Structure I
Amino acid sequence: MNFLALAGAALIGLSLGLTGAGGSIITLPVLVYLAGVPPREAVGLSLFVVGAAALVGALQRLKTGEIHLKAAMMFAVSGMAGAAAGARLTPLVSGRVLMILFAALMLVVALNMLRKSKGDHPAGGVCHPWKCLLAGLGVGILTGFIGVGGGFLLMPALVKFARLPLRVATGTSLAVISFNSASGFVSHFGEAPPRWSMALVFAGIAAVGVMAGSWVARKLPVERLRQGFALMVIATGCFVLWRTG
């Protein structure tokens, strides 16, 4: 592990803490391009790192009341089932195709989020069971398939389908990411021996980063968080396409 890889681990945590997302989309490129882990092996390792960091962030947000428990349960239950199913799809595609799909999905989500970044929902939230369960299932399938916690998909889904304010969606996203990542990691466990030393170091640094990011997030305006998140996703997606092109 080199300095850039360790700095990437800190950025993973900061992104998760700030936006409730983003860490997952950074983790896979960091592991592949900075730590030299093969893409398919990086999928499982990515899920472990993101899940551990997200759990720390979720516990931190729970203390401040920034988690919608009903939405978190619905998205987590269906998301874990989806992650287990999605993990079975990963071996069907090459590493290059996996990274291209990953980057394309990032760009679509980020551009859509920028286009719709108007206002914020009032406190409370309305999580209709069938909408939230189906949305959680879809996010879970992609979580298991491309090895991300799903936060960059969860955030728009929680805002749209559960009608959560952005700050509550951030905390709820962290809780769901921890469950989805655990399910995806277990499903990928038999594919390659986990690099436990690397996983634990990355997870530890990311956990510190997520606590720092959560503290900073409380100081920033909601709209700036949304815009910053979307721009970061676009930049990462373009970088991945450039490296795989």
Structure II
Amino acid sequence: MSGDLSDDTDVQAVLIHGAGTSLGLAVGREFVRRGMTVALYDAARPARTAAIARELSAEGSVLDLSELPLDEGDVELNLAGIAGRCGRLDALVNLFVPNGENGVADLQSYALKLYQRDLAAAAIIALYNNNGMIVNQFLLASSFADTELGHCVAAARGAIAGMTRTLCVRHARLGVRVNGLLVGLLDAPEIKVLASERVLASTTPLRRWAEPVDVAKCLAFLVLDSGYITGQLWVMDGGLTAGGNGP
């Protein structure tokens, strides 16, 4: 649906940035299942986001707000407009799935845009919730070994880790928590089409790649059930970074 839900002020609302992927579908579905109003945003993939909104609207309160300005101009004012369309804003979930057409260029500007968005979001979220949440999902560089994205992902990960901790301290006085979720091998078509043959042949100690629903459930836990966790970088990789690829 593309209207607004400003009358449903008692239902918590989450904005999912970067929602137009298979991961966005899974994350949106999980938050709908948990009873939240879900706002989808992905200016780079508007057609896919609109399709996801149509699919999920049969299951709960979902808005596609990709036509609105967000990352350009006054980001705080833009977020306030989104909150108005939703009736409130309790959480921001930033999803990252690279765009195969211009992945390197996207990565080089991603961290700065993420920081500006997270910086602005706290002031809006604090108006509605004294224990709001921002989660920055990103990917481990191991997913893109042997490709041109590998080094860029590693550099961006370092920037995102630092800003997550910095914003945790800055936003705590507003009652807004900030965490990161770093995902390893993700069984999503957008990831696999970019992965090298060596990565595609890899496995984990759990003997499977993460599925989008695994990420969705972890994000829902962080947003809704982790009331005292902030400033942390969670690693979700099936044990890959523990050493060895399993039997």
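Taken together, the values in this text are just the output of simple stated rules run on the coordinates, not laboratory data. As the structure is a prediction and not an experimental result, all values here were calculated from the model. Cβ atoms are built from the backbone, for glycine too; each structure is taken alone.
So helix-only ellipticity at 222 nm (-39500 (n - 2.57) for each DSSP H run of 4 or more, over all residues; to 500), computed for just one structure, reads -26000; which one of I, II is that? Label of the source structure: I. One of I, II was used to compute distance in nm of label points 7 Å out along Cα→Cβ at positions 221 and 237, and the answer was 1.8. Which one was it? The structure behind it is II. Which structure, out of I, II, was relative contact order in percent (Cα under 8 Å, 6 or more apart) calculated from, if the result is 39? Working through the options, I get structure I. Given that distance in nm of label points 7 Å out along Cα→Cβ at positions 173 and 213, derived from a single structure, equals 0.9, which label among I, II identifies that structure? For distance in nm of label points 7 Å out along Cα→Cβ at positions 173 and 213, the value 0.9 is produced by structure I. Quick check: 0.90 is what I get for Cα Rg over 2.2 N^0.38 Å, calculated from one of I, II. Which structure matches? For Cα Rg over 2.2 N^0.38 Å, the value 0.90 is produced by structure I.
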